[in-house]
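The structures considered in this document are given below.
Just so it is clear, none of the values below were taken in a lab; they were calculated from the coordinates. What you see is a predicted model; the values in this text were computed from it and never measured. Cβ atoms are built from the backbone, for glycine too; each structure is taken alone.
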Structure 1
Amino acid sequence: MRCINCFELLNLRNQKEICPPCRSNPEVMISATNAKKKYMLTKDEIEKSKLAFEEDEIEIDLFFCKITPMHVYGSKYLVNDIEDLASKIFECVDDDDKRKQKYLKNVDDEKLALLDDMRENIQVYLEENDIDPEDDILSFIEEVIKRKYETDLSEVIGIIRRKIKLDGLVNEHDAKFIKQARKHRAYGAYVYGHKLSLTETFDKINKDIEHSIILKTRTKKIDKFIKENVDKSFVVFLMGVPIYKKYTTQFSCNIKFETVCKRFLEHVNRKKSLDKLIIKNVDKQYHDFARELFEYEQYVIDLSFQCGPEIVCKIILDRVNNKIARDNRTEKIDSISWIDAAIDDSDINSIYSTYTGKGGDINDAIKNIKNIIIKRDERKTNEIDKLINKMGLADIKSYEDVKFDFLVGRIGIEDAKAKLIEIKNNI
């Protein structure tokens, strides 16, 4: 796809039909507010034309894109389209009309003169070369004039000439071919940039369309095989295996249809057998985890991987058991109220990660974490210890969580004091 204004090739991710530089250029795009000010158009006239564009009518083709300046929704339009709209509207309005007089005053006469001069020169070229263009070429010429009126005449004529030549070859084919050809990247590259010769361009377009037809036929044929021979639950899986993509998107793929079908069935059989073992041996809540493991994908996707499903399942089961152990350790240490606020510290995080990942004695891990917290801020440690001693709390287990909730910043000193009083009253 090319930019609707400058004809530069758009990024494939750009769905706005106009390139970012043109979209932000005030000489190319104009807001509804400025369109009304400069061209004296009413809101209803603009909205009616916008609606016509949405309904794909031919009379008024007002391209627009949505904008949100300062979080307020609005629209921007091509200056050329707004000029055309204003010209059509005021063409039938009496010259004495005040709104028309303001419009004429605001219009750039120099630009209109350049447009008329370009049209006249192109018409001379067409007549001198006995070219009687079809309606679609005339529309194309007008669009080029509006976008390239400041460009050298020879460049514009070159664009028109190449368009006519290429269409002469393309139009000999059916409507479907014509539509595909005009969307092909090489089509625009030749017309606007003259990257390849006419013959090279058409040959490339023709070849790519032929390849596209073959690939679509392949896809249709293989999809039919899958539908008729494979359980519905395996369809998405098969469309994700490398051979499916290779066979349906790469023309150079020379693997026979029968071979592809055979491999599909092998993939399905491998997946069936391994899934059956997983369902039998792995807890249900870990089925998805098991299927995301490298060993699982290697077995069901890589047909050259020679290993029985039982061995693969045993490896997967070991991975799952390790996962369960990690989850249990994580759940156990995370049950401590203040631990979440403490692990931002890199040293504490290292102890936390080592314990949850590799295991060990949780009491040793907690002890080491507490020592880091206590030494990190001696002032706060002394403050909370002084408060605890003042209340005469001797049982460390009764106040420990309050102490470390305060030290890691989960609660302030007043909240800590209130909690300690509550503990003392309940003893």
Structure 2
Amino acid sequence: MGFFSYVFGPKLYQEYGLDKRLYEPGGLERFGDQIISTLSLMWNISYYTSPFIVTFLYKRGYLVADSISSFAKFTTSIGIIVVITLCIRGFGRTQSKSYVKMIRAIEMSKLSSDEETKRALRKFDFDFSSWQVDFDARSVQGDDKKRQLLSASSRDSRQLRFANLPCKLAAYFAIHTFGIRMIYPGYIKILQNYLNSFLIEGRAKLVEEHNAVRYKVKTVDYNEIDSIFVDNRQNSLNGNTLVICSEGNAAYYEIGIMSTPLSLKYSVLGWNHPGFAGSTGAPYPEQDKNGIDAVVQLAIHRLGFAVEDIILYGWSIGGVSTLWASNLYPDVKGVILDATFDDILYLAQSRMPESLSGIVRLAIREYCNLNNVESIQNYNGPISLIRRTEDEIISEDNRIETNRGNYLVLTLLKYRYPSIFQTSQLTRMKKLLSRPVDPKNFSSNVFY
């Protein structure tokens, strides 16, 4: 266990079982962390403002051969500061009992992957990038139907490949810069940094109160998914059923919907979308689909649940992941969609200028086609839909008749009962769904 293990070791957040809620670094380690964090922030700002910085330097005449030596001196100075700071932080970490125990656990996990070694490692909450992979979805042979679904979902719409090239380039740029972050605010690193203490506290509650076990799952596209499992099979009959929770666009399993099935003593498996908290990648549709697929594979092949004993539970945009999983695993026990929309295109267009409607449509359909209408028609099992009457995200001006969940219900009824729900019945049903809900007469409606 060399000094470099402390210099380049992961950030420690908490040691479970102690009275102190969060790990408190010593003076030298705290000083080193502050310097590294400041330099990292400066680098990120420079990266995102690089076009303006380069333009400024060019106009001032700094981008010439004579300036190379000055830039070399500057970068060398920064490099020396980084090296010294890392060494100071590393020495500070050697003085921390908790950090020394964590490093020992990490080193042991590299030598042996048995359950006892992993239990020792799970006593600590640290930077998840240094966690060993617990389950690799690539090791599981998928069936032909799943491969066909994955292949079909990854194809671009060929009719738009060469047409409208300027608009297509604009759409690509929009989605891959600000667009994906508008759709998934939880992917924004600044928000994650702000919520980090809440996420740590949420994980601690799951581990200490529910004996949760954290797993790192590798997907077929090499992303690493942060997931956590609460096993209630020995505590109640409901525990024999596993509820897999898919969170909303700005939610994480640490502070999300897992508490609902946990309160009923179900076994629960939560996960974070790609790019959220400890998960790597980005929440583009293909990566998200591979993410939920890997999580279900974990439940089946590692945790020992039969497909028939799994309920898929999705909140908001997590309903997209949930329905996709139901298409891959149609024999699941059931699907629950909470505050889920029919097609994200209509939500996106209503929030963007009308003049950009064409580009928005192109961007969504080509690069972020979150269409639950298609997915819900590919699943024929039990399904429950929960509509939030005060929903401000998938409704316009908080009007219940504009709730996009209404359209998802109508699609489901029309598909499953085509002989009953024809034009007149659909019109009547739409009026019924548009009526204000009287809390005194409130009752949950479940559609199967």
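The table for this structure:
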read-out	value
Structure (1, 2) behind the derived value 5.0 of distance in nm of label points 7 Å out along Cα→Cβ at positions 138 and 250	1
Entry that produces -21500 once helix-only ellipticity at 222 nm (-39500 (n - 2.57) for each DSSP H run of 4 or more, over all residues; to 500) is calculated, selected from 1, 2	1
Ranking 1, 2 by mean count of other Cβ atoms within 10 Å over residues 2-9, the structure that comes out highest	1
Given 1.21 for Rg/Rh (Cα atoms, Kirkwood Rh), calculated: source structure among 1, 2	1
Computed 18.3, 59 for Rg and Dmax of the Cα atoms in Å, for residues 290-377 alone - originating structure among 1, 2	1
Label whose coordinates, when volume of the Cα convex hull per residue in Å³, for residues 122-353 alone is calculated, return 264 (choices 1, 2)	1
Relative contact order in percent (Cα under 8 Å, 6 or more apart) - highest-scoring structure of 1, 2	2
Structure from which 2.8 was derived, distance in nm of label points 7 Å out along Cα→Cβ at positions 98 and 234, options 1, 2	2
Structure from which 13.0 was derived, mean count of other Cβ atoms within 10 Å over residues 34-41, options 1, 2	2
